[in-house]
1. Who wins on distance in nm of label points 7 Å out along Cα→Cβ at positions 45 and 85 among P, Q, i.e. which is largest?
2. Comparing mean count of other Cβ atoms within 10 Å over residues 157-164 across structures P, Q, which is largest?
3. I have 4.3 for distance in nm of label points 7 Å out along Cα→Cβ at positions 149 and 189, calculated from one of the structures P, Q. Which structure is it?
4. For structures P, Q, which has the highest computed value of mean count of other Cβ atoms within 10 Å over residues 125-132?
5. Tell me which of P, Q gives 23.9 when you compute mean count of other Cβ atoms within 10 Å over residues 29-36.
6. Assign the value 20.1, calculated as mean count of other Cβ atoms within 10 Å over residues 101-108, to the correct structure from P, Q.
7. Have a look at P, Q and say which one yields -12500 for helix-only ellipticity at 222 nm (-39500 (n - 2.57) for each DSSP H run of 4 or more, over all residues; to 500), as calculated.
Structure P
Amino acid sequence: MLVFGHRGACGYLPENTIESMELAFEQGADAVEFDVVFTKDGQAIIRHDLDLASTTDINDHSFLSTKIDQLTKEDVSRLRAKERYPDGRVDSASQDGKFFVPTLRQLLGHQQFNGKHLIIEVKHGAHFEALGIDPIQEVKTLLEQSDWSSRGMKISLESFEFEFLKRAKLEIGPEVNYVFLSARDTLPEGITELTDDLLVEIADNFDAVSVAMSMVLTGDLVARAKKLGLEIYAFTARLETAEGNVEKWFERLVSTGVDGIFADQPDLLIKTVADLT
């Protein structure tokens, strides 16, 4: 089973920073996942939320807005990352202000990621398209301008937006893997599980499906996905939300049979996988 660093190793260092991703790889993660949003001048920035107040020091600056789509790339370059959960992750919060907010261009060019697998989640695709920004074209251009392939890197692109991800595959091409994201609150109205018909459509278009952990803890979703030859991943394993004993909880997550799990503390999940094999 594969272990993916969720926003790096964000249980230990502020999320979506190069330093957090480096730590995840140092801990043995098979890949790191991170999120991409866009500035008002169309630059791809590594953040999860449209509002930057929770994960940067933007409130210490005099910008008129804390929203990424109201800021330029130059504005963002002045910001520093901070811990999203300072009360629960005190050690990570002690690193507030030390790490810059990276761009996708910087991550693709980072030499320490040679030979590594990067998983790019494009956030709020339809939102940015409505603003006249083309996220797919921006990502495609950055990939084309990067020598990531010759440096042995693997790239996956993921999104909760089905049609958006289909267009991405059509425009960017087969050199990249495509992963459809799903959670119960993102399914079509009236549906609480991924039906066989939906799974077939996902399998026909993409390389893998990644679902909220609650969707694989019960039921037969994993078996149905694998029957179609579709890799299935789950998110997110984290120490702070473990139900009862952490080791037993992580063992339960691994026992679901998914092909990979996204983890805030990759080292803990890696240890669990090793102990079970």
Structure Q
Amino acid sequence: MRLAALAAFLLTIMSGVAFADGIPTEWQVGFQEAASPSMERIVDFHNLLLWVITAISLFVLALLVIVVVRFNEKANPTPSKTTHNTLIEVLWTAVPVIILVWLFIPSYNMMVTNDRVEDADMTLKVIGHQWYWSYEYPDHGNFTFDANMTFAEDLEDKSLRMMATDNNVVLPVGKKVRLLFTADDVLHSWGIPALGIKLDAVPGRLNETWVEITKPGMYYGFCSELCGVNHSYMPVAIKAVSEDDFNAWVETAREEFARVDEPVESSIRLAQTTPVE
């Protein structure tokens, strides 16, 4: 019982504590609290790997200590002339192979599960631009909007500096959402740590994954692929709400984003900060 408690404590320390609402915190060294089945699988696999890596590291360290203590010149003035040992050579070949195969199975299952979903409840299309994201809701009237970074001086909560956007992505809790990614200029990458998502948006190509958010709240991420001088000005902000609240937002969004697009103030200011070559 004590061993189990100690193991749980060590895993908590090494893998990080839970953080609310997908917001990074100061001195955070571990994962944010998982808010999707995909992230839960990633955390479980991480914890498994942590034990394996720790055991292998301690074993190698023990071998190094034994070699230093037992086979130095004082302790072993006459070295052995043994050139090989069949049993040891078979073991140090077979054991790593077994470990890799053992780890391959859950890793492959996780990769396949996260790849795509056949019974999605809705689709969200994500398009990367220099330096903002645009989103399309093809199953809800096919309306589109851009999401630009909100500047710090416009924020009431300064802790959201370089994370907040003028338009949040709104998704329903408990629904499977198919995510389609592309870009219209250079390579981008859409990453949300709390949801276990990081997928490239590639010009001329459509990448796919899916997400099911398990709890309401705000979740933040960033463009995770260097895409130019204002790469750091491409945050992602997702608001997860109940199905009723989502449907109400859709009705409002259809009207709001059906208007002819005009350059928003944040886009103009961002363009003004871009160095001219």
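1. Q
2. Going through P, Q one by one, mean count of other Cβ atoms within 10 Å over residues 157-164 is largest in P.
3. Only structure P yields this read-out.
4. Largest one: structure Q.
5. P
6. P
7. Of the structures listed, the value fits Q.
Coordinate-derived values only; no laboratory data. As the structure is a prediction and not an experimental result, all values here were calculated from the model. Cβ atoms are built from the backbone, for glycine too; each structure is taken alone.
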